[in-house]
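Chemist: So, here's a batch of structures to check.
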Structure I
Amino acid sequence: MDIDKIIEKMKNHICLVEYTSLISGTKKSREMTLSYDVIPKKHQLFTNLPTSNKMIAYDIEFQRWDDIDPDTILSWKVLS
């Protein structure tokens, strides 16, 4: 999975990301973004560190930041 491509798309779009939760082991499908046009101002504290082994993205429904292990991403697509 090309994480750099996903992160680049999320900077300007909402993406549907399907992944396996490391905590529960269940498959999740979440609308996620990195676009400050969508993220509420009070939540716009964000950095994706290139040395990190996790991808951090904003979960639109739950209005919180979430980390995803790139190895668990099953699929993704741009929604808007």
Structure II
Amino acid sequence: MVAYSARIQEAMRYDKLSSSDYRLAMTIMDAIARGLTEEKWRQEQHRIVSILINQLPDETAPHVDVVNRYEQMVACFKDLFLWPW
């Protein structure tokens, strides 16, 4: 969990993690600390995940070729080594 926190701090320091994505990163860090699976995390974050799934990708962010903002966020988190599952 310390390593994950350090990766979040580094991403924020270099403006690679938006403030809206920071909030999700913190929920992921909490899920890691509690030993949750990705599915359990998605259930707990259902409202946010649903909103992202129903949004088009952000044209100003990497991975604009994906189908929705949720998939874009996951791809960006993977690039930053912030997707633990």
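Read the figures in this text as sums done on the coordinates, not as results from a lab. This one's a predicted model, so the numbers in the text were calculated from it and none came from an experiment.
Chemist: Computing relative contact order in percent (Cα under 8 Å, 6 or more apart) gives 26 for which of I, II?
Modeler: II
Chemist: Right, another one. Given -2500 as the derived value for helix-only ellipticity at 222 nm (-39500 (n - 2.57) for each DSSP H run of 4 or more, over all residues; to 500), which of the supplied structures I, II does it correspond to?
Modeler: I
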